[in-house]
Structure P
Amino acid sequence: MREAGMSWEWLEDGNLKTETKALPAIRYDEETQQKVFFNSISAVYTGWNDARNQGKSAVSTADGEPMNDQVLNKLIQEMNNSCVNFPWQAGDVLWINNHTVLHARQPFQGERRILASISFK
């Protein structure tokens, strides 16, 4: 974790608090030769709200200032406008480049089944 620029501390309640160094929102992908939006800003901002996390305060600029709510909401709106839902059918396989395609799942009813595999070079 140190090599990745992360810091951490164990809290009194036994939870682990981690912080990453400031990371660029846009990076260059060597494989595709394109600039890519590669980060978890939207997931952190909208979904990481529980006993240990407060999404709105977990996302900040490099100087530690909170991110602008209007900017984040516009980002999320644009992401939703660009969303492609994949209509899963038995036997389907979906192969994505995690550096160039944001991925998520929509809310659903029923029991969750995780059928995933991750491949690294």
Structure Q
Amino acid sequence: MEQTAAKRATLPTTQAEALKRWPRLTAHMICESLGYFTPEAAANAILHYKEGVGNWCDWYVHMAQGFNEQKLLQVGRRVIESAFHVRHHHQGYMAHYPLARALVERVREGKSGPMLASWF
């Protein structure tokens, strides 16, 4: 993902900024991960993708079948694309968008989010 310096300067650089800029995508990432991602972890995955670096969380490493940077980038892209494309189907057990969005809003308000995963 090639970006100009000006565009890169306007992108969020912290989890809090990513949560503020992309709250809906963050919530859909939680749903796509079936609750594996917390709001902060989902924002971190988005930041890694936007920065063009692999996210080394164990879920991505498992899907990439190892610690290959290019494969991790591909996994990150696929997860974000899937979270966006199937967003209208994020409902039901472990993928309930309204609950995920409420978690994101809670963290955006400065309250603590879940520690290990969003649904447990």
Structure R
Amino acid sequence: MNTVEIPIPDPEDEPDLRSYINQFITDEIGSLYGELVPALDLDVGDERATIDDIEVDDVEVHGDKIIVYYTIQYSAHYGCSDIDYAEDDQRKITGVRDGENWVFDWYVSPERLAPNEEL
């Protein structure tokens, strides 16, 4: 399984963990292509929707475990129906300490079921 590794910051630096984790979501120009993005659940169930923003809401560290709570904001446009919509959704990911890094598994989207398989 593919993983993402993020260096654990030095606790003596008293880092703001929300800002620290956020720097691994956006790249150097602010686009949502950071190293941590493959570990995030960005599935919104609408093929036309685009992810507009990802915001880290909170970070909890409990021993060797880290939990990152985040909100994704997404929107879609349906031109034929002249409908625009925007939504947000709160999610979380969990990682574990491995030496000097926090390790997160890549997100794997569940396989979508055909209508006859949903029962």
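No value in this document is a laboratory result; all are computed from the given coordinates. Remember, predicted model here, so these are calculated numbers, not experimental data. Cβ atoms are built from the backbone, for glycine too; each structure is taken alone.
Tabulated values for the structure
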{"quantity": "Structure responsible for -5500, with helix-only ellipticity at 222 nm (-39500 (n - 2.57) for each DSSP H run of 4 or more, over all residues; to 500) calculated and labels P, Q, R on offer", "calculated": "P"}
{"quantity": "Entry that produces 13.8, 42 once Rg and Dmax of the Cα atoms in Å is calculated, selected from P, Q, R", "calculated": "Q"}
{"quantity": "For 13.9 (mean count of other Cβ atoms within 10 Å over residues 14-21, calculated) the corresponding structure among P, Q, R", "calculated": "R"}
{"quantity": "When FRET efficiency 1/(1 + (r/R0)^6) of positions 30 and 62 (r between Cβ atoms, R0 = 25 Å, to 0.05) is computed for each of P, Q, R, the largest belongs to", "calculated": "Q"}
{"quantity": "Structures P, Q, R, by relative contact order in percent (Cα under 8 Å, 6 or more apart): label with the highest value", "calculated": "Q"}
{"quantity": "Test item: distance in nm of label points 7 Å out along Cα→Cβ at positions 46 and 102 calculated as 2.0, pick one of P, Q, R", "calculated": "Q"}
